[in-house]
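Novice: Some structures to go through are shown next.
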Structure 1
Amino acid sequence: MPRPEPPQALHLVRLALGTPGEWVILPGGGLRVLALAGKVGGLPGSGWLVCLSGEAIVDLPQRDFVRLRPGEGYAVSAGQPWEALPVKAGTVVLLVGWGGAS
């Protein structure tokens, strides 16, 4: 009897870089990844925005901002508008636990 193939890991950065500027929705987990190709408006809902590679600026209301480096995250909430833009080429962000509309 042939042995089943072992499970494969999903490389989120490579997946996002395959379609820059478009959110990639991962099934079953409330996760989205995006290779930032320019400024992008935040999605409605709450969750964590995590930088996987590169560096991003998260623009917030009232002239506030957060700089995210790889491995850093920021909690965004449904009532807080935000925009993200890349500081470095190849910047990829992950949205975790997204509680908004698709």
Structure 2
Amino acid sequence: MDPNIISGEDKVLRVMSECGLDGDYHVKKTIMETGLYSLYLLSSNDRSRVGDQVLFMEHLPAQRPSAHFLAIEVKKASTTNEWIKEIREAVEKHVSQKP
């Protein structure tokens, strides 16, 4: 295996570090990846933290990648449709607040 190729999780953690976010997480699930942004469900490696976080990572052309935790609570009892709706609304809110 080529040592210059890094895994998807390593890329996420590197961008998080570059953005000053706590890197004490692991990627539990890739929600969506596009050419402009990606969404990941992260779980903390610290057992005292409860609940998962949704990370919104933008990788726009000719710009440094950025990463932001979305302000939503991932509830275990939510249906997939409810969960996707919450994530979509949080992404729309985040994008609309950008200058």
Structure 3
Amino acid sequence: MIKISTRSLIEIALNKNAKRGRQSFIMLFGYVQFSEYAEPLIQQIDDDFVQLHILDTIYKMRAEGFSNIMSNYINSKNTGVRNTAKKYLLKFASKSL
């Protein structure tokens, strides 16, 4: 049996050389118990390969405190990005003010 640490998975998710290959690894963190990893993930938000996946994962983590960042994406040309940012703001914007 192979034992893989959460730390190893986050390193793969943050490795820009993996390009689209990171998408699945980022989505693995879409649970509340992994919300401690929201901060390193959000630092990759400007990468078009994983932007939607990061926004969706942050929402699924229920990670609060990213309303300012999310508000930058409510006018995105990408429908998925735009809708996910709006969904986050509807749920968490009032809590982070």
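Novice: Could you tell me which structure in 1, 2, 3 was used to calculate helix-only ellipticity at 222 nm (-39500 (n - 2.57) for each DSSP H run of 4 or more, over all residues; to 500) as -1500? Please list the in-between numbers first.
Specialist: Values: 1: -1500; 2: -9500; 3: -13500.
This value belongs to structure 1.
Novice: Shifting gears a bit: So if we calculate FRET efficiency 1/(1 + (r/R0)^6) of positions 18 and 66 (r between Cβ atoms, R0 = 25 Å, to 0.05) for every structure here (1, 2, 3), which label has the highest result? Intermediate values should be presented prior to the final figure.
Specialist: On the way: 1: 0.40; 2: 1.00; 3: 0.60.
Largest one: structure 2.
Novice: Computing relative contact order in percent (Cα under 8 Å, 6 or more apart) gives 33 for which of 1, 2, 3? Please list the in-between numbers first.
Specialist: On the way: 1: 33; 2: 17; 3: 22.
The read-out was computed on structure 1.
All of the numbers you see were taken from the coordinates with simple rules; none came from a lab. Because the structure is predicted, anything quoted here is derived from the model rather than measured. Cβ atoms are built from the backbone, for glycine too; each structure is taken alone.
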